[in-house]
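Q: Each structure below appears as structure tokens.
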Structure P
């Protein structure tokens, strides 16, 4: 019996995957930056031109927040795996102690 409560390495890996995914949120904002600036320079003097740049600025703030949150969540998942790994070790030890106290039935 290796794990009592969870597959620790899979959970730890999932936390790492979340942390690796976090920077990709910023890519969404980066993809719309150039079109927003192009629209603004092509439509100078119109409210719509600057609207895209303003929207991009707010979108950039949101994606930065998503990046921080997903990175934080990945760290929490990995940390919970560490904590439950130690819990698994303790429970495993207790199960083994109980197992040693149970008499072995011998077939005759």
Structure Q
């Protein structure tokens, strides 16, 4: 994943760790972005929701930009429920602000 997109997600890390439902978000991710092995690893090897959230985001950060992990993650958040949709909008705002600030340099 592109570094600016990672930074936008990291900016909202606390809210994501506290509020995101990783299993629901994974259910809404486009097919093929996560392998079955990655999904099972997230579901079964982490005992807390925070740990599952951390692992899901970590895996998405390592995905190639061509797979559009940021865009699919934001879409999955929007599809999950109203609270997740708010997080998605906040992440997008942060990303756009970072791009604008970078272009002014």
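Readers should treat all values here as calculations from the given coordinates under stated rules, not as data from a laboratory. Owing to the predicted nature of the structure, the values given are computational and were not obtained by experimental measurement. Cβ atoms are built from the backbone, for glycine too; each structure is taken alone.
Q: Here distance in nm of label points 7 Å out along Cα→Cβ at positions 32 and 48 has been calculated and equals 1.7, so which of P, Q was it run on? Could the numbers behind the result be given before it?
A: Numbers: P: 1.7; Q: 3.6.
Of the structures listed, the value fits P.
Q: Next question. So distance in nm of label points 7 Å out along Cα→Cβ at positions 16 and 72, computed for just one structure, reads 1.5; which one of P, Q is that?
A: Details: P: 2.4; Q: 1.5.
Attributed to the structure labelled Q.
Q: A follow-up question, please. helix-only ellipticity at 222 nm (-39500 (n - 2.57) for each DSSP H run of 4 or more, over all residues; to 500) was computed and gave -23000; which structure, P, Q, did it come from?
A: Values: P: -29500; Q: -23000.
Computed on structure Q.
Q: Right, next: Given a value of 2.5 for distance in nm of label points 7 Å out along Cα→Cβ at positions 24 and 96, calculated from one of P, Q, which structure does it belong to? List each step's numbers first, then the result.
A: Numbers: P: 4.0; Q: 2.5.
Source structure: Q.
Q: Here's a follow-up. To which of P, Q does the computed value 2.4 (distance in nm of label points 7 Å out along Cα→Cβ at positions 40 and 80) belong?
A: It must be structure Q, since only it matches.
Q: Here is a follow-up. Give the label, chosen from P, Q, of the structure having the highest value of volume of the Cα convex hull per residue in Å³, for residues 8-63 alone.
A: Top value of volume of the Cα convex hull per residue in Å³, for residues 8-63 alone, among P, Q, belongs to structure Q.
Q: Check the numbers for Rg/Rh (Cα atoms, Kirkwood Rh) across P, Q and tell me which is largest. Walk me through the intermediate numbers first.
A: Details: P: 1.46; Q: 0.96.
By Rg/Rh (Cα atoms, Kirkwood Rh), the leading structure of P, Q is P.
Q: Right, another one. Can you tell which of P, Q yields 4.7 when distance in nm of label points 7 Å out along Cα→Cβ at positions 56 and 88 is derived from it? All intermediate terms of the calculation are to be shown ahead of the outcome.
A: Details: P: 4.7; Q: 1.3.
Value 4.7 for distance in nm of label points 7 Å out along Cα→Cβ at positions 56 and 88 corresponds to P out of P, Q.
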